[in-house]
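Quick note: the coordinates plus some simple rules give every number you see, no bench work behind them. This one's a predicted model, so the numbers in the text were calculated from it and none came from an experiment. Cβ atoms are built from the backbone, for glycine too; each structure is taken alone.
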Structure P
Amino acid sequence: MIGTIGPRRSDPEYMAASLGNSVLGQFGMMGRIGDVVREKSGLAYYASSSLSAGFGPGSWEVSAGVNPQNVDKAIDLIIKELKRFVKDGVTVQELADSQANYIGRLPLSLESNGGVAGALLNIERQQLGLDYYRSYADLVRAVKREHVLEAARKYIDPDRLAIVTAGP
């Protein structure tokens, strides 16, 4: 696991960081990290990133299941990808795909009573305002490539990462 401190949910750059994380390690079930570490290099059983945000600073993490013989190689590839992410950001197409995914999955998340209850809890807990889901698509579409790049540069310093390994 490789990580750093991430934004609070209430930080203005949260949505940009979230969309960037989707490209980095979530979108398409693995994103860039999975593509580089798992698909192209064959070094991991799984590889993804996650962004956890709450009332205080959250975490921005990359995790991978790696054969112990490949740990150093995988770490090097992940850090190289993080450096590329904070240098170049996301492409126009990656951002558009991530935005379409966020907007498209919202109605699906509200199809059940549990989904509606979770959305209401999210509005209340994070003090998002009663119109949050009404304006959600506009909030997502308002994020530009430069916003994602600014968020990445603010939170990810490839030279100051916490790196933890476990196993034999």
Structure Q
Amino acid sequence: MNDKILESARLYLKEFTIDDAENFFRLNSDPDVMKYILTPMTDINVIIKSIKKIRKYYIENPGLGVWAGFVKESDEFIGFFELAHLDNTEEIEVGYRLLKEHWGKGYATEMTQVLIEYGFNKMDLKEIVGITHPENIASQNVLLKSGLTYVKDAVFYGFLDKYYVIKIGGIKNEKVRN
């Protein structure tokens, strides 16, 4: 269960387990991390329920999910990455949430590119979407650097977001198709 799901040059992803509750809590309780997302979580029991829901999603949607991210060199938890259904849609969203001490290191872009390649090559997806808060410029830059294109503003998870798309065969993901 703790096997690596995906790897990049510096990172790897694995399935979340209850053993990750403390790290997941640290991530989701940080007001800076949650600034553009949700109210910071303050109850570890909510985190445990979230991990159980994530684990159920693995079973119901093989190959998709929200995975714990780690630095290969140190096995240090850095946050999560996802390739999962976008809020009440059939669309598949690429996403990430990192502890603030890991911001600005290129980790989000690095693993987002790996997730896109995985989505197209292994999951046979035809397109992948991403959303960000309109003021979250750093996250918008990650999506753009990863080859997604801004399409529109739309409401997801109850908030107005910027909506981005990448389709298989897009100029920036030609290498993904090999």
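Observations
- A value of 0.30 for FRET efficiency 1/(1 + (r/R0)^6) of positions 38 and 54 (r between Cβ atoms, R0 = 25 Å, to 0.05), calculated from one of P, Q, originates in structure P.
- Identity of the structure behind -15000 (criterion: helix-only ellipticity at 222 nm (-39500 (n - 2.57) for each DSSP H run of 4 or more, over all residues; to 500), calculated), options P, Q: P
- Sorting P, Q by FRET efficiency 1/(1 + (r/R0)^6) of positions 110 and 142 (r between Cβ atoms, R0 = 25 Å, to 0.05) from high to low puts Q first, with the largest value.
- Structure with the greatest value (metric distance in nm of label points 7 Å out along Cα→Cβ at positions 22 and 134, set P, Q): Q
- Per distance in nm of label points 7 Å out along Cα→Cβ at positions 102 and 126, the highest-valued of structures P, Q: Q
- Per distance in nm of label points 7 Å out along Cα→Cβ at positions 46 and 62, the highest-valued of structures P, Q: Q
- A value of 17 for relative contact order in percent (Cα under 8 Å, 6 or more apart), calculated from one of P, Q, originates in structure Q.
- Label whose coordinates, when Cα extents along the principal axes in Å is calculated, return 42, 34, 33 (choices P, Q): Q
- Given 16.9 for mean count of other Cβ atoms within 10 Å over residues 70-77, calculated: source structure among P, Q: P
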